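Q: As structure tokens, here come the structures.
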Structure 1
Amino acid sequence: MRMEPAVGQISLLIAPGAISAVLLEMIAELTFRSRVIILDGGNRFDGYGLARALRRRTEDLDAALQRVLLSRVFTCYQMLTLLSELPQQKEPLIVLDMLSTFLDENVALHTRQDLLADCLIQLQRLSQSAPIVIWARKRSISGVEDESLLDIVLESTHKVWHFEKPQPQEKQLSLF
């Protein structure tokens, strides 16, 4: 499946814990068109995986990696601050594991929901000039808070790509 983010839209990728190879391939492809800005909300950026994806496309790995700008985000407050400070630009913005920053139990749920809504307003602003992709990590055990936050994001997205963890095939056990 080929994912193609578009200007004027916020795309959402819902996938399990490991960043999907599809997302790394998309980032690598975008890197050859322009710089790519990545905000990593869950400390999930796979630099080696991206380097492998880039290496399949070019021998000049250093130049390709120079076009990737990475910022790590640790709290929901930092997420809003970073998004608010980003100027409108043409470079694609990828937000990795965005909802992880909003699962802080030390911040009241209604406050986190309000901050998330404000972040989505900023993403809407930024999407007017650049493609935006949000990766929301599908947790093996999701709680009510996870679902309520994901619902807020789903209301603001234009495209949703949903990937599930591959299920192992069941084997018929032999009788003897």
Structure 2
Amino acid sequence: MSGDLLTRAAPWFGRLFEEPGADWRDVASAVLRVLAEEAMPAADVVRRFAIAVDTQPLEDMRELYANTFDLSPVCVPYASVHLFGDESFKRARLMGGLADAYRRAGFDPGGELPDHVATMLRFLPKMTTEEQRDLARLVLQPVVDRMAQALFGSRNPYRHLLEALRGVIAASLQVETTHV
């Protein structure tokens, strides 16, 4: 497996963890292609998501997204909430650090808070390899684990995307540790 799989897949995953747009099926196909190129088991998991939502109109996908991430506090897409709780100095510090990094890189977070999982995933390719590893290990992995656990056993199709992302992050970190 290529060490840059997370770098290549992250922006596509990021788009899938944003409110769905008219091109959400194309974005899901792009994630699938990236994972299939690497023969990643996560490709089959993303395929389950695509099958589960294949016939859903855009408005239904938007409602599913809102019900999953915006209205459900257990699966809130803000990393700092999972890591530090709603109100915390550490939460503010993480968000400030991310906002500064985005500004320095000329990256537009698109109106989301800096710690939104989708925003961090879209930003990941703009980071150095060491920064990517730290973000994946210290922030994304524990947050995605918690989000996946929150949807485990449910019929919510987003559980498949979280499971797939969890596998990609774990594989990426495994590659990093074997090459150190």
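Q: Starting from the value 38: which structure in 1, 2 was relative contact order in percent (Cα under 8 Å, 6 or more apart) calculated from?
A: Numbers: 1: 38; 2: 32.
The read-out was computed on structure 1.
Q: As an exercise: mean count of other Cβ atoms within 10 Å over residues 59-66, calculated from one structure in 1, 2, equals 11.9. Which structure is it? Walk me through the intermediate numbers first.
A: Details: 1: 11.9; 2: 14.5.
The structure behind it is 1.
Q: Determine which structure produced the value -19500 for helix-only ellipticity at 222 nm (-39500 (n - 2.57) for each DSSP H run of 4 or more, over all residues; to 500), calculated from the coordinates; the candidates are 1, 2. Could you put the intermediate results ahead of the total?
A: Numbers: 1: -12000; 2: -19500.
Traced to structure 2.
Q: For Kirkwood radius over Cα pairs in Å, find whichever of 1, 2 sits highest and give me its label.
A: Working: 1: 17.0; 2: 16.4.
Once Kirkwood radius over Cα pairs in Å is tallied for 1, 2, the winner is 1.
Q: Can you spot which of 1, 2 the value 21.4 was calculated from, given it is mean count of other Cβ atoms within 10 Å over residues 35-42? Intermediate values should be presented prior to the final figure.
A: Details: 1: 21.4; 2: 17.1.
Structure of origin is 1.
Q: Given a computed value of 2.5 for distance in nm of label points 7 Å out along Cα→Cβ at positions 11 and 99, which structure among 1, 2 does it belong to? Let's see the in-between values first.
A: Working: 1: 2.0; 2: 2.5.
Label of the originating structure: 2.
Q: Also, I was wondering about something else. A value of 0.40 was derived for FRET efficiency 1/(1 + (r/R0)^6) of positions 51 and 83 (r between Cβ atoms, R0 = 30 Å, to 0.05); which structure in 1, 2 was it taken from? Mind dumping the intermediate values first?
A: On the way: 1: 0.65; 2: 0.40.
Value 0.40 for FRET efficiency 1/(1 + (r/R0)^6) of positions 51 and 83 (r between Cβ atoms, R0 = 30 Å, to 0.05) corresponds to 2 out of 1, 2.
Q: One of 1, 2 was used to calculate Cα extents along the principal axes in Å, for residues 75-114 alone, giving 35, 17, 12; which?
A: Numbers: 1: 35, 17, 12; 2: 29, 20, 11.
The read-out was computed on structure 1.
Since every read-out is calculated from the coordinates, none of them should be taken as a lab result. Not measured: the values here are computed from a predicted model. Cβ atoms are built from the backbone, for glycine too; each structure is taken alone.
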